[in-house]
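**Q** In the part that follows, the structures are each spelled out as structure tokens.
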Structure P
Amino acid sequence: MNRSLFLLFLLLIVFKSYSQDITGYVYEINPNGEKTPLIGANIYWKDTQIGTTSNNEGFFKIKSRDEFPKTLIISYIGYEPDTVVIKEPSQNIEIVLSINRELNEVLVVGTSLSKYIDELEIKPTEVITSKELLKAACCNLSESFTTNASVDVQFQDAVTGAKQIQLLGLAGIYTQIFFENMPTMKGIGNAYGLNFVPGPWMTSISISKGAGSVVNGYESIAGQINIDYKKPTDPERYYLNIFQSSDYKTDLNANATIDLSEGLSTTFLAHSNFTSKSMDNNFDSFRDMPDLKQINLMNRWKYESDSGFESVTGFQVLNEERNSGQISASHSAYQNHNDHRYDINITTNRYEVFSKNGYIFDQITNTSIGLILNAQYHNQNSLFGLRKYDAKQKSFYSNLIYQTSSLDETHSVKTGISFVYDEYKEKLNETDYSRREARPGVFAEYKYSPYDDIMIMPGARIDFHNLFGAFFTPRLHFKWDINQNTTLRLSGGKGYRSVNLFAENLNYFVSSRSFRIIDKPTYEEGWNYGVNLTKYFTILEREFRLTAEYYRTDFIKQTVVDIDSDIREVRFYDLNGKSYSNNFQIEAAYELIDGLDVFAAFRYTDVKTHIGDRLLSKPLTSKIKTLLTFSYFTENRDWLFDASFLLNGGGRIPSTKQNPVEYQRSETFDSFVNVNAQITKKIDFLDFYFGVENLTNFRQQSPIISANDPFGDYFDASLVWGPIEGRKFYVGIRLSVL
């Protein structure tokens, strides 16, 4: 992989040696007769799509591979455009534009994309906007990926309602999740964290696969997900959302923004959800979904000064009560538990304070410094039948980033220092599992863009872990705009993560399995390599996007979670052999007719790990995923129709042959289809929406083994591979005032 990158780079340098750079400046003449740079002026070659824009100094650089003379067009809103005939390669030409004093009224009509590939990013980054999030019942982050082919979300067990994401076929613990570049949902908060992010709070979700930026830490192995929340600077002033589903779940969301002065504003965000009735549609005596009560509040402040200083501060408070288990008592083989219910009670209190501060230097071109601070306290008290698990986590995160670039932005550097502290206090029954992790780190990332269409970004960081020693993290990203419509991206790098044994395996608490720790978990280490190709075509005067990608993850060190060797145990030991993931995905997006957007994707995932002396596929996971979505809006955009069709392929189930016949299950599961649909009616600032989830009513049959005897030897609610809820209808209303 490294050799291939090196050879490709050499070939591109040779290829580029035959091209020419044209550089210059775009100015206006101010009332004092002085030249003032025009920022963001458009510069392009006549009759081509090759162009660029001017930077903060009015400087631009544009490439030409053709023979001269050529005509260069320069335009800027509110100014008379200009044309310059370039007879030969020239450097530092000066162009002065004059104000157009006879502007005519111009009506611009366009459609913003609900999800797109960020073409400016060197990493392959898919952005899901709030427009896309409104296409489904997005009550929280776990329900935000219904129309996304890259991220899978599935239940971890059949009783607690906990969901986890998967990216590149790997569990969510290998993906860094950020709230506006601040780490969140890590450690103890990982188990139920997807439920802590209300859907109506989010304005966008950015998904980047593979090795991430070293600026954000060493944890990214499979990728990064960054969530943006509503801000005081957003145009929306007031918002209200009321949601009700047929399974008696109610969601309430509200936010308000207040401008206190020209540079100071604040936003209040409030969320509540609760379930008013327990349901047992498969008659196994267990609630299909837990009873939930959650209160979630956030307040954030934004300050902007005229001197270049900017600050965002805020806090979040959350309380959640999650109760599940048996609705009525059942017979138990254990005499002291006869006629005793199997209860699951989980209470979570979470507090978070954050501050992001930045300063742009006036005297130094393209230079800024930023400081990110975040502190979290997470307290969880849990009861799973006879298992009592209590956990507390205190976390502190700080990241000081200095960024600068050359005048023409050919060279750019990010460097800085970070410090992260995590204190865990875990107690399982009466056994204490506590630890402290402190890790100062330094990092540097260099971006080199010798030409408009090539970008290379090597980066490295070193962190000093108080328990595991020094972690060295090298990463490399490469982007080549082969032509105006084709982009190639390559990435490679290493990642690490600390293992949180119990918090990451709470789903096995709802079983009779015992925990057998053969090797004490420490940290995991892996390499990720990837290639992404994005191509745009024009078909019948409409844009067609095709994306193909391949990612490979190889683990050097990993804690194996073995549920195959013994049906009565969960074994934890160090990897002795191979563990890898291969992920291939191809997707296409096209506007078939006016107002009708079609998206299709196919993904193949191969994840295998040595379990004992056998190389086995990852259990309870589909190897194949096919997604087809349709989105249609009427001419006046007052009616919206959305539907998604998801085909999940079959997979492997750990063997249950050691159980009595009545408690045995098949060792494979078949493919199944999941269909979701929604209709939205817009009336001024009101949206009325109605939808259905799991339209085909497909459910995994008997997901709980030995549900009639939960305190016995064969009880297991952790072998979940498909939906455990049936068809669900919902209705809601949204009010948004700008």
Structure Q
Amino acid sequence: MVVGVIINSTAKVLNKVFDYFVPEKLEKLIKIGDRIKIPFGKGEALKEGFVFEIKEESKFANKYVYSIEKDGLSEERMILAKLMARMYFCNIFDCIKLMLPPGTTTNIIENRVKDKVGNFVYLNKDVEDIEEDIENGTIKSPKQIRVLEFLKENDGVFISDLEIIADVSRAIIKTLEKNNYVYLAEESIERNPFALKEVPRDSKLELTYEQQIAFNEVNKKIENSKFDEFLLYGVTGSGKTEVYLQLIESALKKEKTAIMLVPEISLTPQMVNRFLARFGNCISVLHSKLSIGERYDAFQKIKKGESKIIIGARSAIFAPTENVGILIIDEEHDMSYKSDMTPKYNAKDIARYICKKNNAPLLLGSATPDVNTFHNTETGKIKLLKLTKRANNSNLPSVEIVDLREELAKGNKSMISERLKNYIEENIKNKRQTILFLNRRGFSTFVMCRDCGFTAKCKNCNITLTYHKNRNKLKCHYCGFETNNITTCPVCKSKNIKYFGAGTQKLEEEIKKIFPEVTTIRMDVDTVTKKNSHEQILEKFKNENIDILIGTQMVVKGHHFPNVTLVGVIAADSSLNIEDYRAGERTFQILTQVAGRAGRENLPGKVVVQTYNKDNYSIEYAKKQNYDLFYRSEIIMRKTLNYPPFCDIIQFSINAKTEIEVIKVSKYIYAELKKEFKSIKNNVIIYEPVPAPIDRIKNKYRWRILLKCRFNNNIINMINNIIEEYYKKNYKNVRLIVDVNPNNMM
């Protein structure tokens, strides 16, 4: 017997099947998906691999499988990994590793003491920089490499776990810390994420007429074990979650499991509390802020069938559950469901595949559906279900637009308009809460000398540095580069340094100046670095009745605060001014979602949107909270300009340390695309290679080629042919990334 094996490697040259003989003692045990150890390379060093196929003989096999390890995959998951690698233009192992339990060994400290404090290990450098240092020999120690390779996939590991998993001493980890590859953070250890939660049980609510119709339509598919895809399009506060809960209850009664995806880690605690109250402890949570031990335990509970409900962010789609009865994607419009890392998969594609395989319905939910999703309801690919009223009969908030040009004309240079200031004062007086939304973190967006025009830029990226006042540092939000703030221009030596733009830090400072007595709390990337910090901030805001919550996109989605009656959008234009055809859609979604945080109980809600573009259609329709009007305008524009959903956009990104190499490879890829697509040129538009809008990040020059076409099997085959030929050319110092309908066009 011979097995075809996929090696545990991200190297493109190893992205193929290697044949091995199976020892007689393992023939009856081995199966597709098994994790095995095999001798690989010139020596006899053992390497990890996964059984990809089983056959009777092979002329290429010359070595034997050494052993079968625990924690392999099912045959079905191996098939999915193969499909993903082909569709997302990456290595098969890139896809396999998404489906593996956290850690590559099973002896992850089973007897850990609860509620103690310990050191957790985090990467201190970008993954690409670490890979480069390994390739060029800067890091030579196999043990150090083992630690870093593990942390690349499992950042934030309890130090004792890491010693066991990577089979290294603490001295190795300390050496990496000394060389700035990792840093240690002291955190509390808790293997059971629900251990300290005391959530009172509740019972299901009586559904409204619209909710009942939606429930009945999806439940028919659960009862009959049939696949279908639905969009639950409901205004903010319309009770979509109650529909989700009752559908999941129906699936559990059929002795099936359920997967519930949410877009943000910050939403997970809120959703978990709702589910704990309804279903008790038969749930597992999967997201990146859990410790590796917590994630490992969750995986084992799911595999054993002890967890019937899986809740989590994008990666929870790969939970090892079987017999799925329903799969729900909440806030389906959110960009986080599309991965920006390799593999660049879309969780909605994977969800569709899983539901078809399990004969289960897929339910997408949103108050502001993705334009592509809503278009699919019009073409009949997805069934539309509507919730047009708030579940508790509360009214949608009133929305007012403030023209910031008029504020400037009146001499108001503050971040807060007079109207918003008055409403905040009124809210404070009435002991009501306020949310202020600004989608920029930091204090100022850039620092410039007003005499000579010098702008402080990142030394690694062609982007301005952001000023963070609390640490008096300038920081790059792309590569993490950090330097001291400047008070004297390095070019002309002038002291006339000006801070332009504004971030959440500056907004918080300004609020405290205007309202010295108010309590504030801030929620952005800088304040949620520690474990459970999302939940702690939101709980503190709610339970301590803090006056004002200031935040970025994290405060926009899905949160329910009964005492919030005022929402202020500080700069509605920030998402309009991006080089992306979806700028209008993103602006409408953000404004509508953030408006939905106000007046969710019986108290009337008010939203103030500050903008320099009050006549923009996205802002105008967000004011009316009318998705249908927005969609009609947007879909006409998309059709006229041939943008998705009327085509797909495929982005070829070419990155290298020298511009000469980037240009050379870009021209080669462009020529190959023209040659490969010659036969179907009328259905494909290939744009010439150009520098990316941000043409240098992390000391890498960046060019791109855009392709417009209908993504199908023929296109997939052609692109894979080009990639295969490209890697035969052995462009060692150049990285090629192919992304279908990318989130980020920058």
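Values quoted throughout were computed directly from the atomic coordinates according to the rules given, and no laboratory measurement underlies them. This structure is a prediction, so every number in the text was calculated from the model and none was measured. Cβ atoms are built from the backbone, for glycine too; each structure is taken alone.
**Q** 19.0 is what came out when mean count of other Cβ atoms within 10 Å over residues 33-40 was calculated for one structure; which of P, Q is it?
**A** Working: P: 13.0; Q: 19.0.
Value 19.0 for mean count of other Cβ atoms within 10 Å over residues 33-40 corresponds to Q out of P, Q.
**Q** Can you tell which of P, Q yields -10000 when helix-only ellipticity at 222 nm (-39500 (n - 2.57) for each DSSP H run of 4 or more, over all residues; to 500) is derived from it?
**A** Values: P: -500; Q: -10000.
Source structure: Q.
**Q** Looking at structures P, Q, which one was FRET efficiency 1/(1 + (r/R0)^6) of positions 313 and 585 (r between Cβ atoms, R0 = 41 Å, to 0.05) calculated from, given that it came out as 1.00? Each step should come with its number before you reach the end.
**A** Values: P: 0.60; Q: 1.00.
Attributed to the structure labelled Q.
**Q** Then there is this: Which structure, out of P, Q, was volume of the Cα convex hull per residue in Å³, for residues 281-512 alone calculated from, if the result is 234?
**A** Details: P: 197; Q: 234.
Source structure for this number: Q.
**Q** Sticking with this one: Thinking only about distance in nm of label points 7 Å out along Cα→Cβ at positions 97 and 233, which of P, Q has the largest value?
**A** Working: P: 2.2; Q: 4.0.
When distance in nm of label points 7 Å out along Cα→Cβ at positions 97 and 233 is computed for each of P, Q, structure Q gives the biggest number.
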